[in-house]
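Peer 1: For reference, the structures are reproduced in the following blocks.
Read-outs throughout are calculated quantities, based only on the coordinates presented, and are distinct from any laboratory measurement. This structure is a prediction, so every number in the text was calculated from the model and none was measured. Cβ atoms are built from the backbone, for glycine too; each structure is taken alone.
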Structure P
Amino acid sequence: MSYQIDWRKGVSNRGNQARLKKLMKAAEHGAKLTIGFIGGSITQGSLATAPERCYAYHVFEWWKQAFPSASFTYVNAGIGGTSSQFGAARANEDLLSKQPDFAIIEFSVNDDSDEHFLETYEGVVRKIYGSETKPAVLLVHNVFYNTGGNAQFQHAKIGRHYDLPGVSMQSSIYPEIVSGRIMDSEITPDDLHPNDEGHALVASVITGFLEDVRLHMSEAEEEEPEMPKALTQNSYEHSVRFRNDNSAPICEGFTADPSAQTDITDWFKRGWTAEKQGASITFEAECSGFSVQYRKTREKPAPVAKAVVDGDESGAVFLDAGFDEVWGDKLELTTITEHMEYGMHRIVLTLDEAHEDDALPFYLVSVIAAK
């Protein structure tokens with residue numbers, strides 16, 4: 001089944017198109033270019049029947065077809081169930097190390113619509129937009145198709161502040177569902193993740209916008225603006241992620257996992273495990289806050305860890321590895337503290353509760369220091 005969507009309704013911000021037009025002119029002259037994507041499960045390709053049927057690959061295919069003289073490399077840094085807070089911490093390793101010339105940022109159904117995620121989203125946008133290769137950036141806002149909800153209200157503030165192009169499924173596809181012209185069950189089985197038809201539909205909104213830029217790429221564009229001052233406190237742009245191959249924490253009962261990570265979605269690797277109550281692991285870093293990634297498992301019973309920063313037991317945060325969902329184990333990210341005075345701080349994780357019949361040990365995936 002084929003649907004016609006007016007992509008123009010999906011333009012949340014036209015933005016400054018100087019980088020995009022420059023990139024397209026280079027592509028027209030046969031350049032070698034890298035097309036990158038970072039986001040959550042929709043970007044990863046969840047519920048598409050093959051990786052080549054996700055919206056990201058459709059967009060990549062558009063670049064190849066629009067500019068047949070150029071050569072393109074595809075980088076998909078989507079990881080399901082992850083937010084822009086994690087995106088800011090992993091962007092260097094998972095995306096920017098590949099030196100993208102074009103990057104789509106997609107976190108609007110993974111972030112909550114609040115001030116915290118306004119700041120974390122700004123962090124990932126600034127990190128990518130200000131990176132060495134100066135990629136053309138396009139912000140993509142997906143949507144919950146049953147409610148129309150997403151974090152676009154907050155994310156669009158960042159788009160306008162940096163004058164970045166953005167496209168929205170909230171204002172393009174969702175109204176078609178509300179009107180009854182499209183049945184949500186035809187494009188998504190769970191009102192969030194698109195099926196093959198849904199991915200193609202999302203891609204059509206994006207490529208409609210890109211095609212319009214291509215048709216007008218010879219027209220003069222205002223010069224790219226200077227990078228403005230941050231809109232928020234911007235604690236997350238320079239986040240550092242500590243794993244067992246780039247840090248040396250003090251371990252007392254925590255053991256480094258030596259198994260190799262096969263790809264970025266092979267989540268529970270390069271971390272540490274602990275099984276006995278009282279085991280601890282300590283990190284020190286110059287930062288203004290800490291967050292912790294760990295495994296939540298549906299296998300019960302499960303252990304519970306306690307995170308304490310700078311010895312403040314009254315502010316302890318408990319990390320329950322038990323997971324009530326049944327779809328699988330989850331890569332959980334919990335903010336322990338933020339917006340502290342910048343300086344040297346210490347975080348200690350202690351296995352506070354363990355059971356003889358725990359199905360799995362506590363798995364610490366990483367500690368992230370916000371700068």
Structure Q
Amino acid sequence: MKFRTAQTTLAAAVDRVLNVVPQKTTMAALGHLLIEAEGKHVKLTATDLDLTIQTTIEANILTEGRVTLPAKRFSEIVRQLDPAADVEIDVHKANALITAGRANFRILGMGPEEFPNVPALAFKKGVSIPADQIRKAIQKTVFCVSKDETRRALTGILWDVDKSSMSMVGTDGHRLARISLPVAIEIEKKTESIVPTKALNQVLRLAGESIEDGVQVKLAEDHVVFRFEKTTLFTRLIEGPFPKYQDVIPKGNDKKIIVKRDSMTDALRRVSLLADNLTHQVRLAAKPDLLSLSARTQDIGEAQEELEAQYGGDEIVMGFNAQYLGDVLRNVETEEVLLSVSSPLAAALVEPLEQGEDENYLCLIMPLRLVD
């Protein structure tokens with residue numbers, strides 16, 4: 001195999017697929033990239049068996065062929081080559097000579113037969129979803145996803161797709177984020193999937209590169225395929241069931257507190273400096289026209305800050321994890337936020353005060369029991 005292409009083109013392609021390569025693996029081939037030269041194009045493929053990504057670049061193919069090269073080492077070499085130079089890769093068996101300008105490297109790869117069989121990534125027709133909408137939905141929910149592998153369903157995002165809308169839900173059992181967006185999609189029936197976080201983070205990154213274009217999606221029972229111009233991403237779905245999150249979203253939170261988002265975010269950041277390192281607990285006390293934030297750690301000290309707020313009910317005092325509350329505030333992008341509560345030990349809702357037409361975004365946070 002022998003081909004030539006621009007350094008910038010090759011470096012960008014390697015960056016697109018590199019994040020899928022597992023950091024640690026007992027299967028040596030998973031630490032490699034499969035490189036295939038055919039016709040006028042070069043394909044680069046990476047996989048961890050559950051997630052597969054493939055991207056295509058144009059190149060001057062001198063000799064067609066296939067090889068696998070160690071992903072990290074190959075990436076480091078390509079990044080350091082002269083951006084003004086063309087890169088030539090000449091492979092004999094599994095021995096690759098990489099040349100650019102006056103620099104040359106020789107690295108040993110593996111035969112293509114060592115690389116795992118990857119699923120079929122090509123598809124003729126899928127549903128088209130605006131890239132900005134899918135990016136928004138992922139950004140607004142992925143921060144709530146659990147990292148606990150013993151609760152497998154919670155390590156992904158529940159993705160519902162219908163003809164006129166789509167919604168995503170992420171939760172770790174302590175907090176929850178749900179967003180619904182109006183999207184016109186050509187789909188025969190409603191689908192419900194649990195998509196792994198690692199895959200959606202890759203979708204988020206790739207959708208950012210093609211923000212003006214729609215993302216082509218093929219939905220199946222056990223997998224989903226995303227296509228972005230010349231890059232395709234395949235991921236296996238997580239088997240459910242996903243928790244019945246609708247049952248935990250309160251409908252009777254009658255105490256409504258409206259506060260400036262930036263002011264609350266800044267106050268929370270300052271007050272939480274003296275929050276307990278284990279619980280990260282901050283105390284919120286609401287009374288007419290005032291919201292007070294405070295934190296205390298025994299033998300260290302305490303902090304308190306007051307904010308103007310729109311509230312006219314009886315005084316209520318609640319405790320929350322400062323990190324969770326901060327994550328929510330960073331993802332509610334409106335100038336003012338609405339905090340809805342019913343009692344100190346019931347789930348609280350945080351929502352944008354104003355939302356777009358047919359758009360619905362809410363976050364739920366479970367409280368912490370206050371200890372005097």
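Peer 1: Please state which of the structures P, Q yields 13.3 when Kirkwood radius over Cα pairs in Å, for residues 117-180 alone is computed from it. Walk me through the intermediate numbers first.
Peer 2: Numbers: P: 12.7; Q: 13.3.
Derived from the structure labelled Q.
Peer 1: Work out the source of -7500 here, i.e. which of P, Q gives that when helix-only ellipticity at 222 nm (-39500 (n - 2.57) for each DSSP H run of 4 or more, over all residues; to 500) is computed.
Peer 2: Computing helix-only ellipticity at 222 nm (-39500 (n - 2.57) for each DSSP H run of 4 or more, over all residues; to 500) on every structure in P, Q gives -7500 only for P.
Peer 1: Name the one structure among P, Q that P(r) over Cα pairs in 5 Å bins from 0, in percent, for residues 149-204 alone of 4, 17, 25, 22, 14, 11, 5, 1 was derived from.
Peer 2: Going label by label, the one that fits is P.
Peer 1: Ok, one more. Rank structures P, Q by Cα Rg over 2.2 N^0.38 Å, for residues 77-164 alone and report only the one at the top, that is, the highest.
Peer 2: The maximum falls on structure Q.
Peer 1: Which structure, out of P, Q, was FRET efficiency 1/(1 + (r/R0)^6) of positions 197 and 229 (r between Cβ atoms, R0 = 35 Å, to 0.05) calculated from, if the result is 0.90? If you can, show how the numbers build up before the last one.
Peer 2: Numbers: P: 0.25; Q: 0.90.
Traced to structure Q.
Peer 1: If you don't mind, there's one more thing I want to ask. On distance in nm of label points 7 Å out along Cα→Cβ at positions 85 and 357, which of the structures labelled P, Q is highest?
Peer 2: Comparing P, Q, the top value of distance in nm of label points 7 Å out along Cα→Cβ at positions 85 and 357 belongs to Q.
Peer 1: A value of 5.7 was derived for distance in nm of label points 7 Å out along Cα→Cβ at positions 13 and 301; which structure in P, Q was it taken from? All intermediate terms of the calculation are to be shown ahead of the outcome.
Peer 2: Details: P: 5.0; Q: 5.7.
Source structure for this number: Q.
Peer 1: Now for a separate question. Where does the value 0.8 come from, among P, Q, when distance in nm of label points 7 Å out along Cα→Cβ at positions 325 and 341 is the thing being computed?
Peer 2: That value comes from structure Q.
Peer 1: Let me ask something else about it. Name the one structure among P, Q that Kirkwood radius over Cα pairs in Å of 23.3 was derived from.
Peer 2: Working: P: 21.6; Q: 23.3.
It was calculated from structure Q.
Peer 1: Additional query: Matching task: 12 is the computed value of relative contact order in percent (Cα under 8 Å, 6 or more apart). Pick the structure from P, Q.
Peer 2: Computing relative contact order in percent (Cα under 8 Å, 6 or more apart) on every structure in P, Q gives 12 only for Q.
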